Structure 1
Amino acid sequence: MASTWSAPTEELSCPVCRDIFKDPVLLPCSHSFCSACVDKWWMAKRRRECPVCKAVSPTNLPPPRNLVLKNLCEAFLLEVDSGVFCRLHAEKFKLYCLDHQTPICVVCRDSSQHKNHSCVPVDEAAESHRKYLREYLKTTWEKVELFHDIKLNWEKTDGLICDQGCITEEKIREEFKVLQQFLLTEEEVRIAALKEEVKHKRNIIKEKIAVLSSHRAAPFDVAKYLGNLSFAVWCKMKEIVSYTPVILNPNTAHPEIHLSEGLTNVRRGPKQTLIPTPERMEQHRSVLGSEGFTSGSHSWDVETGDNHIWALGVMAQDAQRMGDNRSGLWMVRFSNSKYTAFSPSCPESVLPLKHRLQRVRVHLDWDGGELSFLDPDTNIAIHTFTHKFTKRLFPYINTWSDRPLKILPVKLSVTITW
C-alpha cells in the first residue's frame, strides 16, 4: 500500500522530547504531548500548565489519551520499520545512492555521509535492480530445469539397471532350476534302482536260504552304484548342458541389436531404450563378445543361415571408445550376395566365393598373428588376415537382418588318460 504521509514528520513529534509521540494525551488547550513528557513537565513546574501555550488545566483529572494521534504514530513507525522511511530523519526514501548502493531520503543526500555522491530516483534504481533480478532468475531457472532433466535421466538409468539386474537374476535362477531338477531326478532314479536290486537280492536269499546256509551269501554290487558316481553323473549331464565359446556382451549392443536370453543369438529389431555405457556400439549395428583375447588360439562357429547381410570378425578394445571402429576392426562381410574382407591396413576387397555359406568358423591365433575364416562344412579357408596383434581383441558380430545369427555350441567329449 502506498504511503499517504503528506504532513511534515514534526506534526507527529512531541514538542517536549522531539521524538515520535508515545502514548499521546490531549490537553484542554488542544495541544498533544507524550503522557510521560507532560507528567515530567508538570512535576518540574509544580502546576498543570501546557508546555507550549502555558495554559493551565482547569481540572486535576488525568488528560485523555489521543487515540487518533497514537494510531497515526504507530502506523508511521510501521512504515519506518518496513524500510519506506529513513530511520535517521523519518523522511520517505525517494533517492538511491549509487556510491553506497542504498536508498536514502532528501535529508541524507545533503548530509556529510552522502555529500557529492551520485543519486538517482529510487524508482529508477528499483527498475534497474528488477531487470538484473529477472535475468538472474532466468539463468537460475534454466539451471534448475537442466538439473531436473539430469536427475530424471539418472533415475531412468537407475531403473533400467535395476530391471536388467532382475531379468538377469531370473535367468540365472531358471538355468539352475533346470540343473537342480536334473540332479534330483538322477538321484531318485539311481536310488530307486538300488532299492529294486536290494529287494531282488533279498528275495533270492530268502528263497535259497536253506540251500545256501553253508555258503556265504553273495552281497549286492556296491561298486556298481558308488564307483565314480560323480563322474558318471557328469558324463550323462553333458547331454543337457551346452558350452558356447563366445557369449555376447549386452552392454556393447547397438540399440537396434536384439540378443537371445542365452546371449548367443543376435538379430536386428526395433530400437530399444538401453542403459548408456562407454563400450556400447553406436556407429555399427553390432555387438561384441563378453571376453577379449590377448594370447592363445580361439575358435567359434556362427550359423549365418538365411541372414542376407552380416559381418564377422574381431575388434580391438579401444577402437569403439575412440569413435573410429575401423581403426581396429578385422572382418569378413556378406552383403548384396557377395563376400568382402576388410582390415585397418588393407582396403576392402571382394572374395572369390561363389556358394552361399550356412556356417562360418572364425579362428584367431593371437600369438601367431593370424585371423582365419573357414567353411566348417568343407573345411575350406575363406580368407586369412595376418597382423602382429598388440591389443585385446573381442569377437565382433554385425547384422542388418531380422534373421538371427547363432553362435553354435561346442560338442562336449570326455577323454580318459591312463
Structure 2
Amino acid sequence: MASSVLLSLGLLVLLLGPVSSQNLDPAVEDLIKRNAEFGAQLYRAVASRTDDNVFLSPLTLSAGLIALLSTTSNPTQEQLLQGLTLNGLDPQNLPDQFQTLRNAVFQRDAVQNLQQGMAIFPDQGFQVSPSYVDLVQTKFGGSVQILTYSAKFDAIDTINRWAQEKTGDRIKELVSILDQQTQLLIATAASYQTRFSPAFNASLTQDERFYVDKYHVVMVPMMFRADKYFLAYDREVKAGVLKLPMADGAAMLVVLPDEGVDIGAVEEKVTSEKIRTWIRQLKKTKLEVQLPRFLLERSYSLKKDLQSLNVVQVFQDSADIINMGGAKGPKLTEVYQKSAISVDESSDDITSGGGVTTFSTPPPRLTFNRPFIFIIYQQATNSLLFIGRVVDPTQK
C-alpha cells in the first residue's frame, strides 16, 4: 500500500515549488557540506557491516577528529584531512572555522533537546599543554582529560562518568573494556529527544505490523497524524522522503524505500549532495503519516570504520602527533561513540499534540512499516546532526 501511495504523492509534489534554504557564509557552508559528506561516508561504512539498527552522531565525531588533527603533521595530517573530506583546507584555520560552524548550528536555533560531548583522553605519560586544552574547549566544545590506563577499571569509570554527565545520565556505559596499552583515545557521546512540531497525538497511537524482512514481522506502537507535510520522491533510488520538523529548529528526514527495494541499495547513494537534493525537492502536501515509536542506543568502536575511509596513519606507531604538548606524542588507539535517541509523541507544548487535523477528503497515507533511514539536521544551516537506520523498532 505504501508504495502506491508514494507513486501518487510523486505526482502531487510536481505541482508545488521546492523549499528554499537560507544563505550562509561560504566558508561555513563549505565546512558544513564537508562534515555532512564525512558523516555519510562513515554511515555507509558502519551500515555495510551490520544488519541491525544504526545510529551515529557525525558532528561530535568531526569535532574530536579535527581537534586531534590540529596536533598532527604530514603525512598523518594530510591523510586525516582527506579522510575527513577536508582536503584543500588550511589546518591552521580549521579550529576557528569549526567554532563558527558550532555557533551557527547551536546558537542560531538552539537544538534544545540535544545533549552531547567530545573528549580526548591521553595517557598520563603524555604531557598536554594548557594552550591545547584551551583550544579543544573553546573551538571544539570538548575537553581533555588525562587517564592512567594501567589502572584500566578507574579509566573506564572516568570515561563512563564523563558520558553520563554530558548526556544527562542517558548514556551510562560508553566503554566496558580497555586495553592497558591504550595511549590515546577519543570519546563522543550524544543523546537526543525528538519534539515533533506538529506533534503526533498519543491518543491515536496503536499497535501495527512492522515488516523487518520477508520472514519477520513485529508489532510496534505506530504514531499517527494527518497534516500538511513536506514530501519528496526520489525516482533514482525509488524511495520517498518525508520531512518532520521539530520545535527546536531541527528536522528529521525519513527515507522509505519502495516495497521490494533493498535498503542497502538506497544507503549506497546517501551522500551530502543527495541529502541536500532531498531537502531542496521537498514540497508541501496533505498527508496521513504513520511512524513507529522507537528508542535507539548504539555504541561503536570506530577504528576499523575510519581505517576503511583511509584514516590509517594516525593509528600507527609512526603517527605524527606532535603539537599537543610540544613533543612527539602517542598514536591514537581507539575512537568510541555512543548515541541515543528517543522518537515518540513527546512535545514541548502540552497542547500541540492534542489537536486533530481533519480534511474534507482523506489524504494519502504514508506508513513507515518496513526498514527506513532517518537523518536529523539543523534547518537553518542544513548541518547534519544524526544519521541512522531502523530495521527493527523493537530493538535498541
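When relative contact order in percent (Cα under 8 Å, 6 or more apart) is calculated for each of structures 1, 2, structure 2 gives the greatest result. Out of 1, 2, choose the structure whose coordinates give Rg and Dmax of the Cα atoms in Å, for residues 183-374 alone equal to 20.9, 72 when calculated. Comparing all candidates, it corresponds to 2. Each of the structures 1, 2 was assessed by volume of the Cα convex hull per residue in Å³; the largest value belongs to 1. Of the structures labelled 1, 2, one was used to calculate helix-only ellipticity at 222 nm (-39500 (n - 2.57) for each DSSP H run of 4 or more, over all residues; to 500), giving -11000. Name it. This value belongs to structure 1.
Values quoted throughout were computed directly from the atomic coordinates according to the rules given, and no laboratory measurement underlies them. Quick caveat: nothing in here was measured; it's all calculated off a predicted structure.
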